[in-house]
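Student: What follows is a set of structures to go through.
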Structure P
Amino acid sequence: MYKKIINNHINNEFKKILLLIYKTYFDKPIINFYKTNYKKNVLISYIKYPFIKWVNYSHTNNIEAISIWEVFNKLWYNVDIVNYDYEWKINYEKYNIIFWFWEPLEKSFYFNINNLKRIYYWTWMHLFIQNYNTIKRIWWLYNKKWILIVESSRLVFKSWNIQTQLSNAIITLWNNTIIDSYKQFYDKSIYSIPVTYYNIENINYDISNNIEEKKLNFIWFWSSGLIHKWLDLLLEIFKEKWDLNLHICWPIDNEKIFKDYFYSELYETKNIFNYWFVDIHSYKFKSIVNKCAFSIFPSCAEWEPSSIINLMSLWIIPIVTKESWINLDLAINIDSLNKYEIINSINKVNKLNNLEIINFSKKIKEETLKNNSIKKFKLKLKENLIKII
């Protein structure tokens, strides 16, 4: 973020000085975080934030990052940490492993270092597939409404082709759609791990309470890329289905063109509610969740979003596309991405009786707590790393 501000707004020699200060004091790697004296070293290329200010609850990548570094420490590696967009010089010769993704991993391939293993960890679909799908989604809306909103896609302009094809191994989520997207371009081993969730306290959610009311309420609890995630079509659908309510938990103002174009649906429709960013430990989040029986997550290319898992750990039943999800036995499937199929899935849950909803909800919670705990995440990651290294 700092680099972007400096590059966009400051010029010439002063820019060079500020970039040097940024490099020296803000962007420098964390060296040997655990202060260990092992014989092997690993460089983690992701985010330093959890080790500077500890965990926040905006995304589970905070606890995933800490867990990954803990696992490497227990495998007797000294752990260095660098931000994924770090562009300065790195002494790759000191490392046995480079783990995670983006700039530091990509640049390591330009150094011929024996016995350096590169492990690419990525939880999205292969970027070729994701970019193709998100561009189609932008074009679909353009042909329908004659507006091009690229900022509300999930278009990744750098594809980092070397690391996605030449790394020694890939670790991703145990979602067959994601794994298959890599198999088209990668002929080595692909390993998988579960997405995890935050253990959200003080939410005594019971789907059987006020279930008739909850059946009418759907939560969209997601992140950026509003067109990529088909929010535009959901707004159209819920504007027509005035007997149902849609609760949107995301700062819509972050995507201003989308907000301005769909202002009427977002702010002038009585059954569509916007809550900005909602902290999962807040009273507001508890209040929203206690209104809803279902979450709805259409997307044209996704991983296994932790937002889905967090809601499932609270008994919320997900309505998803195969591009968004891993185990459709624990969700209501949207067979294909079009208005008819999304409405069909909504109608399907409307036809469930109360007992069916309660039993399905309990099954979802039980399976989520069993298969997606942070303990299970660490265990599976450690198993995979032992196989690779």
Structure Q
Amino acid sequence: MNVYLFIVALILFICLVVIHEFGHFIVARRNGVKVLEFGIGFPPKIWSKITKTGFIFSINALPLGGFVRLKGEHDADVEPGDFGAASTFAKCKIIAAGVLMNLLAAFVLLTILAWVGMPKILDNQFTVKSDTKIIADKVIVSYIEPNSPASESGIRQNDQLISIGKIYGPQKSLNGSQDLPNITKLYAGNKVKIIYKRGSSSFTKTTTLRTQSEVLASDKTKNPKGYFGIVAQPFILQQSTWSAPIVALGLIKQFTVLTFQGLWKLVSGVATGQGKKATSQVAGPLGIYFILQNGSELGYQFILFIIAVISLTLAIMNVLPIPALDGGRLFFILGARLFGKRLNPRTEDIINGVGFLALMGLIILITYVDYKRHYG
């Protein structure tokens, strides 16, 4: 694991929530709503300071993002400076600001990635073909067979295969995952030299590949084997120039559609009693931790890509009318205005409390699924 990239990834993940809350903070102040506290992380509090403008800036123990505490957050609060006293349009702007900040962060990150090298993870991933070139096509190990030539050579998941060749002969460089079966078949039964990378470190090992008769015999069983004993996947980086902002916008649209399709499968799966299967297709905080941990071996482009997708997902989730999230809060405020009546504080607390508990329950369920997925 690339420890430095992993730490940077976690910091960036926390920053996504801080950026979201900073949007609420700025727009609230611009619309006359008093900010009582801007916190990084969640309580218990480690350190705090009252700023010159009167709000508390705090750093808290749980590094899960951040929060903004506004004066008079209930819809029925009507004193000067209360959130509840702001106009409906001002409330919409304050609530929407967090979503817009996450969208902006996703757009900036994806634009930068399109310029320096965008990981290709979808077969039909959006790009402008006339302004796109492949700058890297790496062979990444995704699975190693137990007791195989690959496992004997010390290769691990997420290592990058560089070349395979005879001990005293020329090395065959791997220019894509499609080269691997051809090269291993060419050297079937031979003792070979394997060169692979793990992070910034390179390794050279020797091993003997399986013979052609062994591989053909295994094809007739329920456990077919390869010459080397790995499953590899390509890690392709695509680079754009003038079209980088267009690529970013296209990817935001593409991943937004995919996110809504995934949410529909999740909801329909839970509704039809297939909750376990549905939750297995999504990742919670623990799943994101594993993605960032494993992805740190693939370089900064992959990390930035995942952070950009998470930022976009935060924006999408906060648009949905889910109680305790921004979209749910806006939904109930607009609904109350439609009927010409402000929300009762007790009713508002109950709605948000139930929504928060349901959300936490779903996160706990998904975290449990993530744990079982990685630790069995």
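Student: Of the structures labelled P, Q, one was used to calculate Kirkwood radius over Cα pairs in Å, for residues 123-354 alone, giving 21.8. Name it.
Tutor: Details: P: 18.5; Q: 21.8.
The read-out was computed on structure Q.
Student: So Rg and Dmax of the Cα atoms in Å, for residues 75-234 alone, computed for just one structure, reads 20.3, 64; which one of P, Q is that?
Tutor: P
Student: Follow-up question, since we're still on this one. Upon calculation of mean projected area of the Cα convex hull in nm² from the atomic coordinates, which of the structures P, Q produces 23.7? Display every interim value, and only then the final one.
Tutor: Details: P: 20.5; Q: 23.7.
Of the structures listed, the value fits Q.
Student: If we compute relative contact order in percent (Cα under 8 Å, 6 or more apart) for structures P, Q, which one ends up with the highest value?
Tutor: Details: P: 15; Q: 19.
Comparing P, Q, the top value of relative contact order in percent (Cα under 8 Å, 6 or more apart) belongs to Q.
Student: The value -16000 for helix-only ellipticity at 222 nm (-39500 (n - 2.57) for each DSSP H run of 4 or more, over all residues; to 500) was derived from one model only; which of P, Q is it? Present the calculation step by step, with values, prior to reporting the outcome.
Tutor: Numbers: P: -11500; Q: -16000.
It was calculated from structure Q.
No lab work stands behind these numbers, since they all come straight from the coordinates. Source: prediction; values computed, not measured.
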